[in-house]
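K.L.:
In structure tokens below, several structures.
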Structure P
Amino acid sequence: MKYGIILGSPTIEGQMATARRAEAAGFESVWTTEFFNAHGLVRLAAVATATERIKLGTAIAYAFMRTPMLAASAAMDIDEISGGRMILGLGSGTERMNRDWYSTPFNDPPAPRIKDAIGLIRAAFDAQKGGGLNYDGPYYQVKIPVYGRARAARESIPVCLAAVNKGMIRAASATADGLIGHPVFTRKYIRESVLPVLEGSNCEMLPYVITAVADSTEQARNEARGQIAFYYTTRLYHSILEPHGWKAQGETIANAYRQGDFAAMAAAVSDEMVDEIAIAGTPDEVRDQLKSWEGLADHVLLYTPSIGLKSGRVEENLDAIVDTFGRST
């Protein structure tokens, strides 16, 4: 199994430091995330300058809050900076993120639109050698007769897509090199709802795996519990709970969030949910727990909890993840 790590430090300097440690420990990849106050592609460019060999990905960069051409050019820039190590991971974001965070319309169904965006991005990659770019899709149309790019690191760059529900999973299978699984994917959901759709495609499964490592098993499990509860405040993700019969837990979490009762949110996350979604415990325990993911993915993205944690504990956990899953272990 190949290990990637989500660069969960709140600072760019911290992300660069984790990336250097992960590279030295033999990790396959490092990944930045994006939020309303953090630009995932800019941060990844900084990480590229701090590393030499490790693969670099965005998990994820928002697809609709920037044009596909800007996503493509940023990916090509980072690929050049890094000497061909870039993986462009895209996601649609929720309707609220698009409208409230970025003042971006969210009127079209996301799955067909994201497929067209990826089509344009791949066309831009293909046109690097010169000869112009002419793309005419259902959502995006581009005409640049003089398009070309000097010093391209590679002819093409892998594109991954974050997906939760059926339409986006099908879009990933049809257009992407990898599907980035949501942090609250359960193994059952991957096995029964995701992998059958990816079967026969060239789309690799890359799941986030919430990972908490501590001397105290109880502490680690509670940290994972808080992160799981945070994501299930969004009802869009409750489809993952339904095959398990956990819909009531999801509603309890969402209702507790509306009331500002964060303790009740975490308490609604059962031990069974923690076991299905996360790995949490001592170093030996988490190494053993990750074996349950074998057969579901060859490349996992280990992800520190951050909800309710002080920044020092987040950094400590990132170091523990690298130490626990580094090649010396």
Structure Q
Amino acid sequence: MSNHIEVSVIIPVSERFDDVPALYHDYKNALQASGYSYEFVYVLDGEFPDVLAALKTLRDQGEQITIIQLAKWFGEATALTAGFEHSSGEMILTLPAYYQVEPGEIPKVLEGLKTHDMVVARRWPRIDSSINQIQAKLFHWALGFTGCNFRDLGCAVRAFKRQVIDEVTVYGDQHRFLPVLADRRGFRIIEIDTQQSSKDVQRRIYKPGVYLRRMLDFITVFFLVKFTKKPLRFFGLIGTGTLVVGGIMLLVLVIERLFFGVPLADRPALLLSSLLVVLGVQIFAIGLIGELIIFTHAKDLKEYTIAEIIN
């Protein structure tokens, strides 16, 4: 390989992983077929003694692998960030530590970077469990509310130019939504159909807490995409709606009392309408405070990407 690295391959090792040497050699053969110079960076998100021993054995055999061992479990987004920081390639390729697409499809993914800033692999046709496919369809249906129409964000095979990760920050579990956040910044993104691995057939049913966290992550990304610099549009809409409902209820109660002699004592509706009015004002005020914060820091915020300057 050349001393100049063109592609940095980042492989985070977390809860799920397949045979390390076999998968590494499959990935390596695919990278050699692409014709690019490359480096492999494995990031162990916690203690995985078997994986660490297998990677050290590969290094002893002459394989050029960088191994990053995190002190404890921090999450896949943190593991990817650590890999990005310790890589040097002009292009970055993230791959899972398990079979998800056929390795021979990797050159096709890298080829897409010639015309786009980011390439997202889509497993198609899907051959895994129907339960997995139903979950994926529901997730991507909800994703449509952000204005993005990706069809397989669950696939960890992605390639992008370094500029993308330099300008888009991911934290928590937002690595799944990296294409969405990059699209918001104006990067050119394409989704490419790739053959799903015949080994990627495991049925995935998670604990209720996992689905709850995914839903909260989705809400966070939805807000970041739609209302980062316009918080009053979000909180103002909710606050105004709540205030109007509470005000109408309160007005009806007052009219009943003044013109029809209906007593207000022992009427829960009075308490409910008053609470809605107060809650609406508070939510609206949160939006105003958000607008003040954005206005104060507006000159430091950048939510665009320049494709080219012609002078």
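K.L.:
16.1 is what came out when mean projected area of the Cα convex hull in nm² was calculated for one structure; which of P, Q is it?
P.N.:
Answer for the origin of the read-out: P.
K.L.:
Given 1.6 as the derived value for distance in nm of label points 7 Å out along Cα→Cβ at positions 30 and 198, which of the supplied structures P, Q does it correspond to?
P.N.:
Q
K.L.:
Can you say which of P, Q returns 1.00 when FRET efficiency 1/(1 + (r/R0)^6) of positions 230 and 278 (r between Cβ atoms, R0 = 30 Å, to 0.05) is computed?
P.N.:
P
K.L.:
One of P, Q was used to compute percent of Cα pairs over 18 Å apart, for residues 38-189 alone, and the result was 63. Which label is that?
P.N.:
On the way: P: 58; Q: 63.
Structure of origin is Q.
K.L.:
Matching task: 1.2 is the computed value of distance in nm of label points 7 Å out along Cα→Cβ at positions 14 and 78. Pick the structure from P, Q.
P.N.:
Q
K.L.:
Starting from the value 10.5: which structure in P, Q was mean count of other Cβ atoms within 10 Å over residues 206-213 calculated from?
P.N.:
Derived from the structure labelled Q.
K.L.:
State the single structure among P, Q that was used to calculate helix-only ellipticity at 222 nm (-39500 (n - 2.57) for each DSSP H run of 4 or more, over all residues; to 500), giving -12500. Write out the running numbers ahead of the final one.
P.N.:
Working: P: -12500; Q: -15500.
Corresponding structure: P.
Read-outs throughout are calculated quantities, based only on the coordinates presented, and are distinct from any laboratory measurement. Everything numeric here is computed off the predicted structure, so don't read it as measured data. Cβ atoms are built from the backbone, for glycine too; each structure is taken alone.
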